[in-house]
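Asks: Below are structures written as structure tokens.
What follows is calculated from the coordinates using simple rules that are stated; it is not laboratory data. Only a predicted model underlies this, so the values are computations on that prediction, with no experimental measurement involved. Cβ atoms are built from the backbone, for glycine too; each structure is taken alone.
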Structure 1
Amino acid sequence: MREDLSWTYTLAGAMNTFNAFGYLVGALLTPWALRRWGAVRVLLVGSIIASALMAMTGFFTHALYLLLQRFLAGVASASVFVSGGLLAARLGANMPSQSGLLLGIYYGGTGWGIMISAVCVPAAMTMADADHLPHTWAWAWWCLAFVCALISAALYVIRSHLNHWMPELSPVSTEPTNHHQESRRLDDTDLSTSPAWRVWAAGLLGYGLFGVGYIGYMTFVVAVLREQGASASNITFFYAALGLAVVASSRVWAGLLNHYKGGQALAILNALLSLATVIPAITSAWPAMLLSGILFGGVFLSVVASTTAMVKHNLPASQWATGISAFTVVFAVGQIVGPTVVGWIADGPGGLHRGLVFSAVALLLGAFVAWQQKPLNSQTS
């Protein structure tokens, strides 16, 4: 799209920045929507709207319309991400020993989407190119929208089972009845209050810096591969390997998510992401690039799962939606900053490689900050 529509890297980054603005708005609205309609309905409606908006991308070439589309898609995506995370957390509360694995499976499911994209996008564009159709990238969007519509239909079919397993109006409580004072003390640290923001500050800031850093890699890594002369088949293989690593990450990091109750898991994963992000900035060797993609894929969505696990470890079930939404908000703010800054740096001397260095530094700083986050009960006791 960048080449066909003659975009600068800054404008390309702005597409993801507007998506992140929408994500921020969606994260702020989702708790209200969850209270009004419940997690299952929000998940289903958000998925349907997101699918329709994805299809719309293929009908526009004007940057203004595409920026608006990316904004609205961000709103819908946030509702899906938060409501789905809440359902995964509730299910994990019923199976405490498997909680980290279940969260990893949910967030790692994005890996299947990445793998499907790796196959569908080049196939759709190749067929469109063979028929000499204009804007071949549009057919890729329509293909992905069709896949999303199928998955939304599957969600609709199983909606009654989701409601049965996880009743919408009776959040699962993980607090023992003989720990009433402990539960009440945690209730007093609701993230909507000022003191609570202070005790969560390190975790929230570390996660916000993750949003700044990871999105630059995801926005521009394919552009880096193309600049380095990677073939179309290598790019497809790279993206598919990244997606497969995301799927595998659910089991790799499950123990880490269960073990740490503070920000240590977030810190460790941020540090590994920093390493994966800096590799393309210092070498163009294909084995190193492939290692970067696999390491990145094996870590980045487990960072998201780590914050949900942190919320589960430290707050009563009645506050999980608020906690997940609060982390989603700072994540969205980070995503707003990241793509445009990296794109702006990439348009200057040093190009995309210097932009990736900025992303790696942000992630490393996020690791240092997150390590300072202590379990909430140790701060309030």
Structure 2
Amino acid sequence: MTEISIIVPCRNGETYLPACIRSIREQSFSDFELLLINDASTDGTAEIMNRAAREDARIRVLTGEGQGVCRARNLGLHEAAGQWVLFVDSDDLLPAGALERLVRGTGPETDLVVGAHETFGENQETVLFWPETRWPSLPWPRRQRAMALRLIEGDNILNIMCNKLHRRSFLEEKGIRLNERVAVAEDALFNLEAVLQAKGCTYCHAVTYRYRMHPDSTMNRAAGSQMELHRTWLQEMRGMLERLNCFEPYYGAYVNSVTLRLYKDGGIPGVVRNFRASCLDLVSPEGLDTDRMSAGDRRTARRIARGRYARLYPFFAVGQILARKAGELAFSLRRKREEKALLGAAPPDDRLSNASGIVSSETWKAEEKPNG
């Protein structure tokens, strides 16, 4: 069986697609199939894909229906034959050795492997991204909950579709697919469902993906009210959490995620002014089993049920803001050390002990100990 199925959907991507394909074909790890999905392109995308398929037997070209990236990715999942699945966007790149590094994170108790990434672009500084929490060092299921909390709120590592190996048999067994009703943050919803049902996850502390930033990239297209952009995502998230019978344990985090969209639109006054009209349908605690909530989440549910949440929000919002700032400060103090480790990760052909770029719990904790 093929080790990895790499799924690359593309619609009118002739400008960057050749470089993307080349970065995949030149990987040192060669046991993969590359599924190129032409999603109703009207430029030279189809010709580029067909030429690549003629040159490399590992490449298959699929025809999408032009109904969006979720439908195209689901088509790729349906056709995939590898043990693992990796999504790549057609304007991005895999750095040398990326597949080999990610594969080293696989194991019998792992359903998901996550790597670090960097953004780059014309006239733009290259920026590195890796987890800003300590979740890689936590035992499962504490790590699972920490990851889920980050995904519910929104996280610039965990929420992205790409740069992750998903065990294909796990996705099939659980029936996990992209929600085609969601146009914004659909990747975060997919990853959240996977994390909530996974047996384990491994983090690879090495850059295994390069996001190209340009005016037409997905990261630069979202505009408008954050509440309205994310409403469908929030609705579908609640439905998914309820289906998996875990909405109550994550109720407080979900409420925070909802109010965060209002906060981004209008600050604390915006939450106070618009919460009831904009959010009550999303966060209503009616019918929930409050015995399955934490004490703090039960208080939040009571405040919402009694119509007091918005009035009290300014008081506990200050605490949330201070906690966030404290977390950012703590990360900034260790950022240089972790960035140095990231940039100094051993090359993929280095077989020395602890040189794979995979950070175990013990390694991560050791890095966090103060010198002396």
Structure 3
Amino acid sequence: MSLGFGIVGLGLIADFHARAIQAMEGATLVACCSRNREKADRFGEKLGCRGYEAIEAFLDDPDLEVVSICTPSGYHLEPSLAAAKAGKHLVVEKPLEISLERCDNIIEACEKAGVTLAGVFPSRFHEVSKIIKEALDKGRFGRLVLGDATCKWFRSQQYYDEGGWKGTWRLDGGGALMNQSIHAIDLLQWFMGTVECVQAFTGTLGHERIEVEDNAVATLRFANGALGVIEGSTAIYPGFKKRIDICGSAGSAVMEEESLTIWSFVEESAEDQEIRRRFSVSTETEGGAADPAAIGFHGHQKQFEDLVAAIESGRKPLVDGLEARKAVEIILAIYQSARIEKPVSLPVYEK
């Protein structure tokens, strides 16, 4: 069985979706859609799929079963609702949407239509991420005490100037946190658990002509009592790999992109030395630290394979709509805290 995939929105990230779809078993790229007719034709010719300008015609493609949403962040809702109404399964790039209300509208539409929804967080599918999560589930870290997510990246002024929608509240939904650091924030909450409270500061320090933050710091309290820190930036030259620190009373791990720089426990297991050997090597890419195109598509591929398996078996994908919503909620709480200069408790409701 091979599911027919189609992509809506043909910017940079669409190329990675297309390559992931073409590399996997159980999927075929059959269609693409852009409001720019020439872009749709070029993309379709390059990737060997049908190009559409009108989303109605795209959704009527007889081979289309799964729609990948790669439009600007604040324009995920409308094509998602149309796809769900047409009975198509959905995979939506991060963030799921830029407000909780818009996230919930997508989730509810997919539930009503009986279609499967996945939110794109490929870092969860890296081998090192799964190893950390497995050790956490086994209780190897003891009591969790500190969890940190650091995303000190660099984006040039040109990056914001040429994008049109980048750096705007209406379509980007935020800056260094909502667009870039969201991957690290998602991993942090997946590892550490529910965030209970945040207190934050944000600023625009390294760029001009953008509405949103290019620097943010936040302290967190998790529901399990642990504390944490989030640092996000797009103004730090030359840009460094995202880093996640998970620290407990019986062990600690430090992850930089797909590598482990620390893997240490009070009680060593038989596999620990091999884990350190395998994952101490540097990753092939910088994970987009200085160049948004300097990423691999293997994480997307693994996530799409999980989605296909979920559709075929009737189970939920690893990152369903509610899971994808969590990082958005944390980021919105950070923005609110920075605005009012006070701590903000979660959950945050935006009805």
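Asks: 1, 2, 3: which one has Cα extents along the principal axes in Å, as calculated, at 57, 48, 39?
Replies: Working: 1: 69, 44, 34; 2: 65, 58, 44; 3: 57, 48, 39.
The read-out comes from structure 3.
Asks: Of the structures 1, 2, 3, report the one carrying the highest value of distance in nm of label points 7 Å out along Cα→Cβ at positions 71 and 295.
Replies: Going through 1, 2, 3 one by one, distance in nm of label points 7 Å out along Cα→Cβ at positions 71 and 295 is largest in 2.
Asks: With helix-only ellipticity at 222 nm (-39500 (n - 2.57) for each DSSP H run of 4 or more, over all residues; to 500) coming out at -11000, pick the structure among 1, 2, 3 it was computed from.
Replies: Of the structures listed, the value fits 3.
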